[in-house]
Structure 1
Amino acid sequence: MTTRSMPKRRGAAVLAAVAVTGLVTLSACGGSTQPAAGSDAGSGSGSSNKTLVFSPLALQIPAMKQLSEGIQAYAKSKGYSVIVQDPNLDPQKQVTDLQSVVESGRAAAGWGIMVQPSAASALVKQAQSKGVPLVLNGVPSDYGLSGLVPGVSFATIDYKAEGVSAGTELGNCINEKLGGKAEVLFGESQAGTAGKADYENAVKETLAKTAPDAKIVSTITIKDRSGAQTDVGNALQGHPGINAVFAQNDEGALGTIGAFKAAGKKVPCITETGGNDEALAAAKSGDIYAVVALQFAQDMTQNVDTLLKMIEDPKATGVQLTTPQKVVKAGS
């Protein structure tokens with residue numbers, strides 16, 4: 001699972017990809033998924049409460065399951081246990097289960113990767129009234145708020161920064177390997193994908209500044225790896241001179257590599273945002289010039305650390321967190 005293959009809930013889906021970027025090691029340290037609303041895992045209330053609650057999109061998503069295990073292991077190292085809930089992609093169940101734990105005082109704080117943030121406004125107010133800090137995916141406006149409020153922090157992805165990095169690196173590759181001139185294939189995300197406009201506009205703007213003689217000659221929509229391979233192959237038939245690709249995500253990049261190999265060609269310049277093991281290996285081998293890799297293990301620890309800090313002062317105004325990013329280039 002990677003950054004731009006799931007429309008509308010991309011920010012949450014991105015967090016799920018943590019399983020392939022470092023939490024497997026953490027989850028191996030111990031901890032097992034605890035039941036949700038009905039289990040007896042609480043340890044009182046107030047400062048003596050050493051229990052957190054984590055509500056992902058759904059535990060049926062393998063990466064979300066592994067993320068929950070990683071959180072339990074990391075929280076254990078900090079002296080906390082974790083109640084893991086499973087809304088199974090049901091936004092109302094997610095809110096209801098979280099409200100139950102907040103109301104009972106069984107958890108000192110909670111992290112929710114919300115299926116539908118707009119459905120959680122009442123949860124935010126309830127948690128504030130009970131003094132139970134929350135970290136939620138997205139930004140305050142997703143929850144009907146005009147800005148940061150006491151007791152609630154938010155975690156999101158800086159889509160514009162991603163786009164600037166991806167566009168700059170594609171331009172750098174074109175300048176370095178193609179003398180500044182290239183026929184570019186541009187891979188778009190699907191309509192409705194979170195951050196689409198900020199991300200893709202930034203790619204185009206920075207590409208134009210970095211390599212002004214590069215021209216986008218064809219555009220495709222990235223849905224999955226096999227579809228990307230087919231669409232890239234079709235684009236090559238219409239534009240056989242394509243020698244640089246903005247591939248959008250891991251699936252797009254790996255599909256692009258497959259399409260060029262099937263055509264008996266090698267593409268000198270591919271950039272994308274993602275960072276699963278296969279894509280990073282392709283960057284190491286030089287098949288991908290640069291991957292803007294989101295650092296999900298760091299993101300997990302900063303979210304939990306923020307919760308623990310908020311527990312000390314639940315009335316303090318929350319903060320806006322962003323997922324750390326790192327550019328991984330060919331040969332690194």
Structure 2
Amino acid sequence: MIRLSPPNFRRLEQAHSLDVMVGGAELNSAVGLARLGHASAWVSRLTNNPLGRLVANHAREAGVLTEHIVWTNEDRVGLYFLEFGAAPRASSVLYDRRHSAIAGIQPGMVDWSKVFAGVKWFHVSGITPALSTSAAETTREALQAARNANVQISIDLNYRAKLWSQEEAGRWMSEFMNLCDVLITTEEDTQRVFQISGEDYEDVAAKLAKRFPLKIVAITLRENPLVWKNQWTAIAWRDGKVYRTRSYEVEIVDRLGAGDSFAAGLIHGLLEGDLQKGVDFGVAASAMKHSIPGDFAWITREEVETLMSGSGLRISR
């Protein structure tokens with residue numbers, strides 16, 4: 001999508017100009033993985049006009065391969081508008097993505113055998129199937145193709161109430177869980193989509209793994225004392241064992257894309273066979289993303305490792 005934001009905390013109704021950014025859940029995670037040193041590609045459908053090319057150009061600029069994009073002369077590029085808030089007014093998003101190119105994707109449009117040739121990991125979020133019935137059906141097609149190709153699969157639940165109902169999300173995402181290895185979620189989204197709650201985060205993760213054939217459940221944890229300052233951490237559950245990491249106090253410049261950066265860091269560790277490393281990298285990378293404008297995590301692996309080692313806030317020079 002293209003993101004449009006009024007500068008200087010203005011409301012949309014006050015705006016005389018809009019800052020232009022590019023983002024989207026799966027693309028944000030692909031960027032994070034590319035920045036951590038992995039070869040990553042983004043599969044999507046874009047309109048062949050200047051706005052579609054703008055999105056693809058930004059993906060390539062961030063190191064993401066775009067050869068699997070399906071180009072069309074129909075439909076449109078999705079937009080969303082972001083108003084930055086300050087306490088007591090929360091930030092808010094207005095979607096303008098009806099009839100977008102990706103919402104019009106259909107099963108059979110993507111050659112998944114080509115996409116998954118030589119690939120180790122496939123990541124998708126719950127936002128994509130929320131866009132339309134055909135997008136949900138294509139997500140199912142992609143997941144089944146990834147499973148047939150012996151590709152590891154992660155899904156970020158990412159429930160968006162402005163895109164679909166809890167009932168719709170629960171029906172589709174419950175089906176997708178049967179094709180998922182790693183689920184990334186929050187306690188709130190788990191309750192809304194699956195009606196699962198528990199005594200604590202660990203209990204919620206265990207209940208998810210009991211209901212669905214998941215190998216790993218990761219839950220991100222955000223404490224929100226202020227709109228622009230949070231405590232941020234996560235846990236992961238595997239085979240009854242809970243993996244924890246440190247908590248970061250983040251001063252928020254832009255929180256959009258933080259969860260996607262966590263997914264990138266988690267996958268980074270899992271690709272190297274180390275869940276603890278994945279949780280550590282995921283939380284550190286996403287904590288750092290909070291300090292960067294836009295949806296993309298313009299970070300390096302070395303910066304994340306430095307943060308994980310407990311570096312201070314003195315100027316780096």
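Work out which structure the value 22.6 belongs to, where mean count of other Cβ atoms within 10 Å over residues 111-118 was derived from one of 1, 2.
Values: 1: 22.6; 2: 13.4.
It must be structure 1, since only it matches.
Comparison across structures 1, 2 (criterion: mean count of other Cβ atoms within 10 Å over residues 63-70) gives the highest value for 1. 1.1 is what came out when distance in nm of label points 7 Å out along Cα→Cβ at positions 71 and 87 was calculated for one structure; which of 1, 2 is it? Here the read-out was taken from 1. Calculated for structures 1, 2, Rg/Rh (Cα atoms, Kirkwood Rh), for residues 183-222 alone is largest in 1. Comparing relative contact order in percent (Cα under 8 Å, 6 or more apart) across structures 1, 2, the highest value is found for 1. Of the structures labelled 1, 2, one was used to calculate mean count of other Cβ atoms within 10 Å over residues 103-110, giving 17.1. Name it. This value belongs to structure 2.
Work out which structure the value -13500 belongs to, where helix-only ellipticity at 222 nm (-39500 (n - 2.57) for each DSSP H run of 4 or more, over all residues; to 500) was derived from one of 1, 2.
Numbers: 1: -13500; 2: -11000.
Derived from the structure labelled 1.
Every read-out reported here was derived from the displayed coordinates using simple, explicitly stated rules and does not represent laboratory data. Computed from a predicted model, the values in this text were never measured in an experiment. Cβ atoms are built from the backbone, for glycine too; each structure is taken alone.
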